[in-house]
Structure formats: C-alpha cells, structure tokens
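As structure tokens, here come the structures.
Any read-out appearing in this document is the output of simple, stated calculations on the displayed coordinates, not a laboratory observation. In this text the structure is predicted, and so the values were computed from the model without any measurement. Cβ atoms are built from the backbone, for glycine too; each structure is taken alone.
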Structure P
Amino acid sequence: MNAQVRTDTEWKLVCAELFRVSHLLKSVSDNMNQLARFANAEGAFPTEAEGVYEEYRRLVPRLDDTIRRLAGL
C-alpha cells in the first residue's frame, strides 16, 4: 500500500483533533486576554496567569503535531 494515500477515517481523526486543539487554544487565548486586561487595570499580574501560560505551552506542541499529521496524510 502507498503510505501517501489517506483514508477518510485518518482524515476525519486528524481534522477532529485539529478542531479540538484549535478550540482549546482559543480558550487559552481568551483567558490570557482577560489576565492582561486585569494586569493593566490593577498594575499587577495575577498568580493564576502561570497556570494559563503552562496550558498554552502544552497546547502548542500538540497543535504542531496535529498539523504535521495533517500534512503527512
């Protein structure tokens, strides 16, 4: 079998993962924007920001992997 042939199932799985990661990244982005607005208004960065930043750091490699899988299908 040709490794370059993509099946509908593979395509759907990768696209679904891309959608999930994209949705999570949007949520993290929204949280970061809220934290930035708070920091600008209060003059201090909230301690909760570290957790949001760590979540972002976990999502970026997942997004990269998903895009690579999509490109390789």
Structure Q
Amino acid sequence: MAIIVNLDVMMAKRKMSATELSQKLGITLANLSILKNNKAKAVRFTTLNEICKALDCQPGDILEYVEDEE
C-alpha cells in the first residue's frame, strides 16, 4: 500500500510557491518539503484541513492511493 502526496501538483495548479504555502500554514519550509516529497509518515487532519483551505481543494486532490506492485 502506498499513499502518494500530490501536493506539488496542486501547488502548481494554484500557482503557489512552497514559501507562500508554508507561511499560510504556519509550518516550516522543511516540514512542507517532507510532505511535498512523499517522505512524511503521517499528516495531521488539522494540517490537511489547512492545506485544503489554502489551496481551495479536497483531500482527494492531494492524497492518492496506489497499490503496491507484487
């Protein structure tokens, strides 16, 4: 099971830089980068809520499930 974070895609669609989004969310650029680059092990619902608010999108626009290849 793999959850892919498409945050960079939504940021590009909304023409928002990582710096701008991190400021809106109140998180560090390093933590945003961890999310953006699929390195995060978890994401809080409050953070996901703020991301969706800032990017005017749905959680499904950011998170995608992909089955593992066996």
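A value of -1.13 was computed for log10 I(q)/I(0) by the Debye sum over Cα atoms at q = 0.27 Å⁻¹; which of P, Q is the source structure?
Answer by label: P.
One of P, Q was used to calculate distance in nm of label points 7 Å out along Cα→Cβ at positions 12 and 60, giving 2.2; which?
Attributed to the structure labelled Q.
Given 2.8 as the derived value for distance in nm of label points 7 Å out along Cα→Cβ at positions 20 and 36, which of the supplied structures P, Q does it correspond to?
Here the read-out was taken from P.
Quick check on the output: 2.7 is distance in nm of label points 7 Å out along Cα→Cβ at positions 28 and 52, derived from one of P, Q. Which one produced it?
Answer by label: Q.
Between P, Q, which one scores greatest on relative contact order in percent (Cα under 8 Å, 6 or more apart)?
Q
Upon calculation of helix-only ellipticity at 222 nm (-39500 (n - 2.57) for each DSSP H run of 4 or more, over all residues; to 500) from the atomic coordinates, which of the structures P, Q produces -29000?
P
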